[in-house]
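K.L.:
Heads up, there are several structures right after this.
Each reported figure results from applying straightforward, stated rules to the coordinates on display, with no laboratory input. Every value quoted in this text rests on a predicted model; they were computed, and no experiment measured them. Cβ atoms are built from the backbone, for glycine too; each structure is taken alone.
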Structure 1
């Protein structure tokens, strides 16, 4: 049997921009992507701590070291600049492997989206 399990989480980042007129996705600083083991085009779940929205989109690589967290396209309607988000990715693995799997969880410096 295979199950869905938490693979990666970027905990409490701040939305730096939202662009309704861009092809849908979330742009994430490449340093955060690397630290969280998230790759370009990977499906992610977005949890907005400010308004309770939960939605899925895919990742676009943002400029390294900028702290960029930008929602694009229709997802831009679900956030406002300054909102606090949790970005989550999941993996499908064998239930037996899930017992020992350790997810990657990143805690950026609050308000900067930069790594400690």
Structure 2
């Protein structure tokens, strides 16, 4: 893989885009997310035997892991969201949340192996 195709230095690459690979990556690199991932899978997919929600499930957790795998990004997004909850000015709170949302969306674009 060329350096341009790799993710940020020191940040593990994204897994294959499958529920199993994503779960394994979360278990290894972001275990604090695992209980919520498993509960969501059970509630939305396993208990219903309906595979229709799988794309939405993967989109949500792909983005969660994309942020969580990078400690600096995770801390920055968390800080933005915390500052927004404490903001007394609505415009400032909105700006902070929009910035955090933008960063989450950018992170979620990461491709497998990057």
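K.L.:
Determine which structure produced the value -19500 for helix-only ellipticity at 222 nm (-39500 (n - 2.57) for each DSSP H run of 4 or more, over all residues; to 500), calculated from the coordinates; the candidates are 1, 2. Don't skip to the end; give the middle numbers.
P.N.:
Working: 1: -2000; 2: -19500.
Only structure 2 yields this read-out.
K.L.:
Related question: Out of 1, 2, which one gives 67 for percent of Cα pairs over 12 Å apart, for residues 13-52 alone as computed from the coordinates?
P.N.:
Numbers: 1: 67; 2: 59.
Going through each structure in turn, the value belongs to 1.
K.L.:
One of 1, 2 was used to calculate mean count of other Cβ atoms within 10 Å over residues 29-36, giving 13.2; which? Don't jump to the answer; show the numbers that get you there.
P.N.:
Details: 1: 20.6; 2: 13.2.
Among 1, 2, the structure yielding 13.2 for mean count of other Cβ atoms within 10 Å over residues 29-36 is 2.
K.L.:
Right, another one. Please state which of the structures 1, 2 yields 13.9, 44 when Rg and Dmax of the Cα atoms in Å is computed from it.
P.N.:
Working: 1: 13.9, 44; 2: 15.5, 47.
It must be structure 1, since only it matches.
K.L.:
Given that relative contact order in percent (Cα under 8 Å, 6 or more apart), derived from a single structure, equals 35, which label among 1, 2 identifies that structure?
P.N.:
Working: 1: 46; 2: 35.
The correct label is 2.
K.L.:
Using the calculated result 0.75 for FRET efficiency 1/(1 + (r/R0)^6) of positions 37 and 77 (r between Cβ atoms, R0 = 35 Å, to 0.05), pick out the matching structure from 1, 2. Display every interim value, and only then the final one.
P.N.:
Details: 1: 0.75; 2: 1.00.
So the calculation was done on 1.
K.L.:
Ok, one more. Given structures 1, 2, which gives the highest value for distance in nm of label points 7 Å out along Cα→Cβ at positions 21 and 45? Walk me through the intermediate numbers first.
P.N.:
Numbers: 1: 3.4; 2: 1.3.
Largest one: structure 1.
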